[in-house]
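Next up, some structures in structure tokens.
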Structure I
Amino acid sequence: MSYSNINTRLNWKLIAFLSFIALARPLMSTLGISDAIGQPVASITATIIISITWIITIFIKQDSQPVLTLILVGVGYGILAIILSGIFSPILTGQLQGPLTNPLAMVSVLVTNSIWGLCAGLITTTLFKIQKKL
């Protein structure tokens with residue numbers, strides 16, 4: 001299978017949509033919701049809910065490339081989180097903070113979120129296999 005075939009089979013609108021959904025986590029933190037609920041419960045709960053949303057969406061859509069799609073969702077979220085951190089940290093704190101201040105932190109954000117997408121993709125693939133057996 002060539003690169004162009006994989007590229008045309010990916011649902012880029014769905015990848016972008018699911019990436020934006022994950023922005024609920026930093027939004028909760030920015031708005032103080034995470035602190036009000038209590039850490040780490042808020043972050044862990046948000047991560048679980050986002051993961052379930054990703055998995056169910058990909059399962060319902062019967063995406064042909066669940067692992068690749070969700071890895072790209074994780075990377076997309078990481079990119080969005082880095083950009084938004086660069087925009088909002090100077091506004092909220094008066095100085096640039098976050099991954100943009102450290103190149104290794106940017107790599108860490110992207111790797112961590114791609115692993116998150118990989119795990120969600122593997123769970124979705126397992127659900128597809130179970131569905132085929134039924």
Structure II
Amino acid sequence: MITAARPRDAGSLSVMIAVLVPALLFVLALVVDGSARLRTIARADALAAEAARVANTAVDTRSPHVGIDTTTAARTAGDYLARTGHPGQVTISGTRTVRVTVAVTEPAPIGLLGRSVQATGTAVAELGVGTRDGGLP
């Protein structure tokens with residue numbers, strides 16, 4: 001009686017799949033959580049830049065030198081950050097420079113790198129006066 005020979009690699013594909021699928025899912029989870037971290041960093045930077053720009057619109061035109069109305073600028077930037085729901089700090093240096101630091105916390109989509117993603121963004125806006133060379137006096 002002749003019997004058919006069984007292939008020697010029977011079942012080897014299922015072992016390979018059992019090893020590769022979890023590894024690929026792990027890599028996918030890292031990519032998703034990593035992209036959430038990058039989005040949070042970009043959001044923090046954008047919020048800080050926008051708050052600094054908003055503060056820079058509080059120009060004091062009543063004095064002989066053009067500069068920022070420091071009280072209005074700090075209040076305006078603080079109000080903007082309060083509307084966005086993210087805590088921040090507004091620092092005004094001199095009469096033309098505003099620095100805003102914002103902390104953003106968002107939930108992680110998968111949570112492989114932690115339950116939430118945190119980032120801090122900082123932006124500096126400087127009031128420019130003049131149209132000739134673009135430099136600041």
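Read-outs throughout are calculated quantities, based only on the coordinates presented, and are distinct from any laboratory measurement. In this text, all values refer to a predicted model and were calculated from it rather than measured experimentally. Cβ atoms are built from the backbone, for glycine too; each structure is taken alone.
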Kindly point out which one of I, II the value 26 was derived from, the read-out being relative contact order in percent (Cα under 8 Å, 6 or more apart).
-> II
Kindly point out which one of I, II the value -27000 was derived from, the read-out being helix-only ellipticity at 222 nm (-39500 (n - 2.57) for each DSSP H run of 4 or more, over all residues; to 500).
-> I
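Have a look at I, II and say which one yields 29, 18, 11 for semi-axes √(5λ) of the Cα gyration tensor in Å, as calculated. Can you show the working numbers first?
On the way: I: 29, 18, 11; II: 59, 15, 8.
Structure of origin is I.
From I, II, which structure was FRET efficiency 1/(1 + (r/R0)^6) of positions 59 and 115 (r between Cβ atoms, R0 = 41 Å, to 0.05) = 1.00 calculated on?
Working: I: 1.00; II: 0.45.
This figure was derived from I.
Given structures I, II, which gives the highest value for FRET efficiency 1/(1 + (r/R0)^6) of positions 43 and 67 (r between Cβ atoms, R0 = 30 Å, to 0.05)? Kindly include the intermediate steps, with their values, before the conclusion.
On the way: I: 0.80; II: 0.50.
Biggest value here belongs to I.
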